[in-house]
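Pasting the structures in now, so scroll down.
Each value in this text was obtained by applying a stated rule to the coordinates, not by laboratory testing. The model shown is predicted, which means the values in this text are computed figures rather than measured ones. Cβ atoms are built from the backbone, for glycine too; each structure is taken alone.
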Structure 1
Amino acid sequence: MRRTMLFVLLALLSLGLMVAPAFAAKKGKKKKKKKGEVEPPPVGEIFVGNMPCYAPPDFGALSEGKRRMERQSGFQSVNRLVTGVAVGKDGAPLTQYKIEDDDYDYFERAFLGRPQLLDDWLAENLQKCQDVGNSKMKEGDYFSYLRQIGRELESNECYRPLDYEWHDFLDIGQGWQRRVHTCKGDKVLIEGTNAENGQYTIADTGKMSENTFMTVEGDPSTPEAGEIGLVPELPLGALVMRFQSEDDSYTKYFQIGFSVEFEAPDHGFLSFAINDTTYYDNKFRDIKGAIDYLGVDIYPSESEDKVE
């Protein structure tokens, strides 16, 4: 009986040893690609020639969580290139693609402020990156593209409207001061200090009683400052404002005086000064220790009809 059971066990063991290799071979057999089947494109950072390029996934096919992760990966990859820390396939740094200052601020603001832009832009950028790697596009042209893309995407966006009150004092011994951001279509009332408290001279004689003082309206005898003013066509010594467009394409000047209503023609920055170019002899009126001052006050319009 025992001998019979032993023979049965040996037979089963032999059968198992014969079947196992066949099963293992079947399991490890590589699946054949069907005729005409196309392999999916790579996703992630790839090298095209010497260029590290980010190949994005099909964002429309991803879940929201996965989409956020891939956007982050794509931004980080391109960000390494535009911050000068990326290296080519040859190991050399690719510093020629580094963008700086305002150009990088726009780039970062566009894609971190509105990451959904990456869904389409990463594919567009991949094509240009591949063209550089395949010598179909010049490095300088690609750099110009990267440098301008943030500005293009942000051209109609404005995150810092002048929809709040702003108050500050100016130094009459300096030129242009402050840099207040405004959005296209912002409507504000800008006021300078009144005549009772805001008188000064731009030609101090050393004796307060002998000085000729003026208000923010400027010197009435010199309605156009000419070469001795920051803005030649405006009154000498008047409170003036400079508007600089956000893209640095143009600058405009305005006289504020006691008050002026202003509507921003574009996104940009406001700066202020008195219309003079020699500041060493500028001095506020001093009446027995009561010294005048020059303030600028900005009030948003009650009704705002923004230009889109």
Structure 2
Amino acid sequence: MKNTQQDALRSLLDVYRHRSDLQKAFPEVETGDHGRLVQWAAGVCANKWSDPAFPILHGYEQWYLPEHNLHLVKGHNPAAAFKTWDQTEESLEDVEMRIHDCVPREMLHARADAYLDSLSQHFPHAMPHPGALVLEIGSGVGYIMEAVDRRFQPRSLIGLDVAPAMVAKAQQRLVRDKATIPAQFVIYDGITIPIESESIDFIYSVACLQHVPKPYVYNLFGEMLRILKTGGFAALHLLSFAAVKLWNGFDFRREIAQQLLGAEEHWHHFYCAEELSYVLEYGYGAVHVKIVDTQDGSIWTSFAPSR
């Protein structure tokens, strides 16, 4: 699937501009509200009704599905969860301290290696081969990307992030530390990964998805399965519910309150093995699902697409 979401919307708007009936039915498009028009296009592609636009729109069918167009829903605003990661005024050094739990800079490479040690120990079958195309979700300032490059020698590394300021800090940090890795960065909206289907060999994420609201993470499971090649794997680190018990001084009620209020802080979301199994296997049809709950506040999972 080589077309993009932007191509799909562009073609739909072209149809709209040549159709007075659509202009009358969806006048809000003129103000930039495309939600109902996209729903109409999804219905055309699904043959819910006959329309002469079918030959034009059918090739973009995937991109008219609801899961790829949540950002068009009026009032949809993921910024409350993501904005804390997009602080342009912070220095690189302050960002390093904040996102790495105040671990000293000289220990961050060892910390990154430790995360990869855990992924490799739990899911040796899922690790990438040299020359693979590898994607990290929530790449921070790139320490784990460096560790992946040292350990697995990928052809290319993609760092995916919702925060332009964080990507800028990652690029700054790599220059500061004279790190030469085959890295590129992609900014996305937290919903649709702007990468071609069946194009990635290996996806990983550590110490990231725990801060993302669960519906977005569940949606990302589907996106990961879409962009993974046949034979590719995802391997992820999440927080388990054991953390609620084990973290000294953790105030669960305050955590929930700040999420309800939309506070710009580090949100925390917790998972259990049964939940991940049901969502991945029965919700998204993933195969080779393996889940490891280490009972120390972390839970790890790997999975692959069914094709």
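Taking mean count of other Cβ atoms within 10 Å over residues 182-189 as the measure, the highest value among 1, 2 is held by 1. The maximum of distance in nm of label points 7 Å out along Cα→Cβ at positions 206 and 270 over structures 1, 2, that is, the highest value, falls on 1.
Ranked by mean projected area of the Cα convex hull in nm², structures 1, 2 are led by 1, which has the greatest value.
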